[in-house]
Structure 1
Amino acid sequence: MLLHFEVQRLYHLEAQLLDQHRYADWLELLADDLHYWAPVRTNRLRRQQSLADGAPGEVAIFDETKASLAWRIRRFDSGMAWAEDPPSRTRHLITNVMVRPDDEPGQYVAESAFLCYRNRLEREVDIYAGCRTDVLRRGTDGGLLIARRTILLDQNVLLAKNISTFL
């Protein structure tokens, strides 16, 4: 139960940092070898459901490393990210957290559901919903770090003009 509580606290902190646009602090929650991935999903017949989620190497909504996320954050801070000027207002809600040991010693698999509400300008509203599967491991300070994140959006076609927030 203590591990479950620790993971929930990590996710609550992460949501708060993202909603407050504290992206440099958010990066500190990520392992240096992070893989942050959101495959494109397709509608398939029941017998083809194993093909519904994109595979590694195929087109993806996100296919990022910690270094590429840091580059995006520097771009936000530079004033050159027009899609986020003025910045969006977001609210990240994380729920249904389940944690189990990973096959790799010292790592954990955490699954969660998310809802991200985004408002931009006066009338633009986007809602992103889905699930995440994370691989977590301890950093040198003993705290948990996100080493891998797979994001499955419930939409297979993004209805938003862009997706410039982190999930």
Structure 2
Amino acid sequence: MVFMYCHPGLCGLMLLIGTQTLLADELEQRRREAAHPATDVTRLQELARDADWAVRQRVSRNRRTPPELLHQLAGDDHPQVRIGVATNLDTGERTFLKLARDPDPSVRSVVARFEYVPASALAILAGDAEGEIRYEVARNLNTSTATLKKLRDDPLPEVSQMARLSLARRHEEAGE
């Protein structure tokens, strides 16, 4: 048997604090579940619709998240979710092409720097309005020779110089 004494004004506050603790615990549990590689695909699909962006971000970074769900998350409202998609090794070319046109430059920048981004997405990013993104495209080892040749004539000296260096490195590696 439990007896509890409550001062008239404190009972509601104690109940509120207890409820907030429960909600925080539930949120933390969903975040852990979204990140865990043993979480099944059906549950990942549910968590991808969670109201908390950090839960969705963890789903986007989970290596078990299927490519179709990653494509769906590439349209999420929160940029950190889209960045998670950009760094997931199971992200497909179609999704990278979508992310290469993302309205947020921080997302496009991550795509431009990602080690496994397809050359087709880098070709799109080579025409980006942000010079820093074009620079990252010129540095990326997956950038096609044709794209590097276009970037050689970029109006920003840093971009054109990096494109020239990347092309020279390729010629050197090929023994030309």
Structure 3
Amino acid sequence: MVNQWAAWLGDRLTATSAVPSQVVKQELSLLIDVFGSMVGPLRRETKMIWQRACGEYGRHAALRGLAAGEVVEEMQYFRELLIRFLAPSIAALRPRQGMALLLRLNRLVDKGVAMAVIGYTDALVASLLPDNEDTPPGRRTPDPAELSHALELIRTELHRTVGVAAATPA
């Protein structure tokens, strides 16, 4: 799924050298993994992780030089990807179950789009505001290692949440 999503992103994936395409692919993979946990029994436990991952996606999109509409469009590609991959499984369900699942998936993607736009806006506002005098001036170009580290922290939190819940007897 990551490769298909990356292919749909096309030139946006490599639009800037500030954020390497490998970091973007790492981020796409994280979003897919977190989303998978959001449709299962751990959705309440992973809700904040989903919001945080989507917010980071929006912040990183701003660093990649995308417009706000492009961030929304990239998340819409994710919606289309989910529909294409899950359509056979959803069609096999009873109509009421299939419709309920499809509506829940769309609602989750909508929340992800909103969080990505919020993250994008936060990054844009932060880039426009002058640096605080108490702190050293921030970097204008992102450090790919810092971006990867932020994604790894979210992935670790996901594994800890899913692993702890899976290890707990019901």
Exercise for review: Supply the structure label, taken from 1, 2, 3, corresponding to percent of Cα pairs over 19 Å apart, for residues 34-113 alone with the calculated value 65.
Suggested key: 1
Point to revise | Given 1.01 for Rg/Rh (Cα atoms, Kirkwood Rh), calculated: source structure among 1, 2, 3 | key: 3
Point to revise | For -19000 (helix-only ellipticity at 222 nm (-39500 (n - 2.57) for each DSSP H run of 4 or more, over all residues; to 500), calculated) the corresponding structure among 1, 2, 3 | key: 2
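Work out Cα Rg over 2.2 N^0.38 Å, for residues 90-153 alone for each of structures 1, 2, 3, then name the structure with the largest result. Before the final figure, lay out the partial values.
Working: 1: 1.38; 2: 0.96; 3: 1.83.
Once Cα Rg over 2.2 N^0.38 Å, for residues 90-153 alone is worked out for each structure, 3 has the highest.
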**Study point:** Read-out FRET efficiency 1/(1 + (r/R0)^6) of positions 66 and 98 (r between Cβ atoms, R0 = 30 Å, to 0.05), computed value 0.75, structure in 1, 2, 3
**Key:** 1
Check your understanding: To which of 1, 2, 3 does the computed value 11 (relative contact order in percent (Cα under 8 Å, 6 or more apart)) belong?
Key -> 2
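We did not get these values from a lab; they are worked out from the coordinates using the rules stated. Note that the coordinates shown come from a computational prediction; the quantities given were computed from them, not determined experimentally. Cβ atoms are built from the backbone, for glycine too; each structure is taken alone.
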